[in-house]
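So, here come the structures, one by one.
What follows is calculated from the coordinates using simple rules that are stated; it is not laboratory data. Everything quoted here is computed from the prediction, not taken from an experiment. Cβ atoms are built from the backbone, for glycine too; each structure is taken alone.
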Structure 1
């Protein structure tokens with residue numbers, strides 16, 4: 001039985017909470033892929049109020065970890081970011097700083 005979107009958000013939030021413990025870049029890649037999976041599901045499935053807030057909190061926490069990611073995983077973004085990943089998937093661009101999330105939001109609002 002497939003997990004529902006709110007369960008995916010729960011898992012993502014747990015992954016973000018554990019991020020300071022990550023030592024392998026594969027762990028971070030799994031986190032980014034999970035966030036991408038959620039984003040794709042959001043195109044088809046609405047998210048309920050509490051889950052929206054949880055996703056927002058987890059995204060904020062991930063954004064706040066951008067410095068840690070750049071310092072601990074120096075080559076993560078350059079060598080692991082897919083070449084065709086859209087800017088709307090801002091988490092793949094955190095090497096450019098935490099402002100990428102707001103930039104992605106601004107672009108989405110203009111569309």
Structure 2
């Protein structure tokens with residue numbers, strides 16, 4: 001759970017930075033939506049981590065599974081949305097880490 005939480009925190013942080021590097025309003029909205037969804041998921045992960053209750057963990061696992069689909073979809077568009085190669089690369093790396101950590105929880 002800690003690795004999952006760190007991976008999503010890193011992704012959230014990179015998305016917040018990328019928001020300011022994005023010029024197109026639609027792309028800004030997409031980044032902000034994904035960032036908000038990840039923040040909500042982080043809140044749920046934190047709650048499940050501390051409660052260690054099976055239903056909370058199961059619900060969190062289902063939500064992580066849904067989030068991976070959203071991240072994979074956004075991953076394919078990140079180069080188009082963010083013109084800075086360095087920023088896009090950091091986000092892509094953070095997305096890969098989040099997806100890798102998610103796979104361990106969802107399986």
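Miscellaneous remarks
- Computed -20000 for helix-only ellipticity at 222 nm (-39500 (n - 2.57) for each DSSP H run of 4 or more, over all residues; to 500) - originating structure among 1, 2: 1
- Answer label among 1, 2 for the case where Cα extents along the principal axes in Å, for residues 48-87 alone, calculated from the coordinates, equals 36, 24, 11: 1
- Test item: Kirkwood radius over Cα pairs in Å calculated as 13.8, pick one of 1, 2: 2
- Structure with the greatest value (metric relative contact order in percent (Cα under 8 Å, 6 or more apart), set 1, 2): 2
- Structure from which 21.2 was derived, mean count of other Cβ atoms within 10 Å over residues 8-15, options 1, 2: 2
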